[in-house]
Structure formats: C-alpha cells, structure tokens
Structure I
Amino acid sequence: MIDQDNSRTSEDNDTGTSSPRQRAIEAYEGARDRATDTLGQAPLLALAGGLAAGALIAALLPRTDAETRLVRPTARRVKDTARAAFDAARDTGSQRLGDLGISREKGEETIRNLLNGLSDAARASADAAAQAVRSKG
C-alpha cells in the first residue's frame with residue numbers, strides 16, 4: 001500500500017529506509033538493466049560469459065552412466081593421441097639435441113660453468129670497485 005503523503009510503500013520502515021525485500025527488488029531491477037545494456041553493447045562478451053557459465057555448470061553436474069559409456073571411447077582416443085604426440089615430440093627433440101651434441105650432462109656442465117663465470121665476474125667487479133675506492137681515498 002502507498003502512503004498518500006510521501007509515496008512510500010507499506011514495506012518502508014519509519015526511518016525512511018527500504019525493507020530488505022524492496023532493496024532486493026531494486027537490486028534485481030538494476031542488475032537486469034545493466035545486463036540489458038551489456039547485451040546491447042557487447043553481445044559476443046555476453047555469449048562468451050554464457051558459454052563459460054554453461055561449462056561450469058556442466059563440470060559441476062555429475063556425469064550419468066549413459067554419458068560415461070558414450071564419452072569413454074572418445075576420451076580414450078583423445079588421450080592416446082595426445083600421449084602419442086607428446087612421445088613423438090619428446091623423442092624427436094631428444095634425437096635432434098643428440099645430433100647437435102647436446103646432452104643433459106653437457107647442459108648441466110654448461111650451466112655450472114656459466115654460474116662459475118658469473119660468480120668470478122661479480123667477484124672481480126667487486127674487487128675492482130673496492131680498489132678504485134681505496135686508490136681515491
């Protein structure tokens with residue numbers, strides 16, 4: 001019911017603030033208006049959001065026995081194909097590195113030498129800086 005003097009609903013309390021129900025209605029209407037504006041301005045973004053929400057819902061729902069029976073062969077083929085592609089790439093990469101004379105041991109040795117070289121360079125730089133300071137002072 002609306003009061004005649006100040007157009008408040010009967011759900012408004014005496015302090016002039018809205019009831020939780022009224023605030024929820026206003027929030028819903030505001031969200032609906034913003035969603036309508038967003039859909040008009042960026043329909044592809046809204047589509048992507050809908051797809052993401054659908055994927056999330058599908059991931060949270062338990063799989064039925066029928067889905068398991070239907071999906072299992074395809075999932076197994078995809079997994080087997082991915083494993084074969086990974087193995088082929090790894091083997092080819094290892095073979096190519098071997099052809100270039102690069103091995104794990106040589107790589108570790110190279111990294112160790114690099115770190116030692118960096119350490120020596122830093123030490124030499126620090127010594128040179130200290131000596132320059134001593135000679136100035």
Structure II
Amino acid sequence: MDIGVLLNHTLFIQAVLFLIFLFLVHQIYVKPYSKTVDQRNARILELTKEAERFREEAARYYKEAEKILNEASQKVNQIIEEARREAKAEAEKIIEEAEKEAEQKIAKAKEEIAKELEEAKRQIETKVETLAKIIVEKFVGERKQ
C-alpha cells in the first residue's frame with residue numbers, strides 16, 4: 001500500500017517555503033496587528049487612568065463647591081439675622097420716638113386744655129361776679145322800693 005508520498009528534496013523545499021510564508025505572514029500581518037492591539041490596550045489603560053483622575057478631580061471640585069455653598073449660606077443667614085436685628089432696633093427706635101412725640105403732644109394738649117380751662121374759669125368767675133352784682137342790685141333795689 002503505497003500512499004504516494006516520497007521523501008525527497010521537494011518535501012524539504014516545501015517545508016522551507018512554508019516556513020518562509022509563515023515568517024512573511026508574521027512580519028506583514030501578525031506583528032503590525034499585535035502592535036496595534038498593544039497600542040490600543042495601552043491607550044485604553046491610559047484613558048482609563050485619565051478618566052479616574054478626572055473623576056477624582058470632579059469629586060474634589062464638588063466637595064469644594066459644597067463647602068463654598070455652605071459658607072455662602074451661613075454668611076447669608078448671618079446677614080439676614082443682622083438685618084433683622086437692625087430692623088428690629090430701628091423699629092423700636094421709631095416706636096420710642098413716636099411715643100415720645102405722642103407724649104409731648106399729649107402734654108402740650110393738656111397744658112392748652114388747662115390754660116383754656118383757667119381762662120374759662122376766669123370768664124365764668126367774671127360773669128358770676130357780674131351776675132351776682134346784678135342780682136344783688138336787683139334784690140337790694142327791690143327791697144328799697
């Protein structure tokens with residue numbers, strides 16, 4: 001049973017040509033492809049590290065922004081509280097001044113009323129004296145007759 005394969009120099013040449021073909025395929029296709037894959041993997045790793053760095057930086061900026069907002073909120077609350085205190089003090093001052101002014105007006109009105117009352121009393125006394133004189137004169141005049 002003969003398979004028809006003779007071991008001669010053609011088999012050796014085919015083996016050498018096959019190895020040369022493998023070398024060429026490796027040099028032309030496999031090596032550049034491997035290099036490209038390695039470069040891509042390196043770039044992916046680099047971008048991943050950069051993304052992580054950006055994520056950490058963003059978290060730091062977020063915390064910083066929160067801190068600034070909290071400080072601003074506290075300052076706003078302090079300003080509002082100070083404004084309330086000042087407004088309350090101003091209102092109390094205005095009320096106190098208004099009360100003083102009202103008391104002064106009341107005192108002035110009382111004085112005017114007292115003066116008018118005294119004047120009215122004097123006028124009444126004068127009229128009463130005049131009436132009393134008239135009554136006395138009429139009463140005395142009627143008795144004489």
Point to revise | Structure (I, II) behind the derived value 8.4 of distance in nm of label points 7 Å out along Cα→Cβ at positions 44 and 100 | key: II
Check your understanding: If semi-axes √(5λ) of the Cα gyration tensor in Å comes out at 65, 40, 14 when worked out from the coordinates, which of I, II was used?
Key -> I
**Study point:** Computed 4.0 for mean projected area of the Cα convex hull in nm², for residues 28-83 alone - originating structure among I, II
**Key:** II
Check your understanding: To which of I, II does the computed value -28000 (helix-only ellipticity at 222 nm (-39500 (n - 2.57) for each DSSP H run of 4 or more, over all residues; to 500)) belong?
Key -> I
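No lab work stands behind these numbers, since they all come straight from the coordinates. Bear in mind that the values here come from a model prediction, so they are computed numbers and not experimental data. Cβ atoms are built from the backbone, for glycine too; each structure is taken alone.
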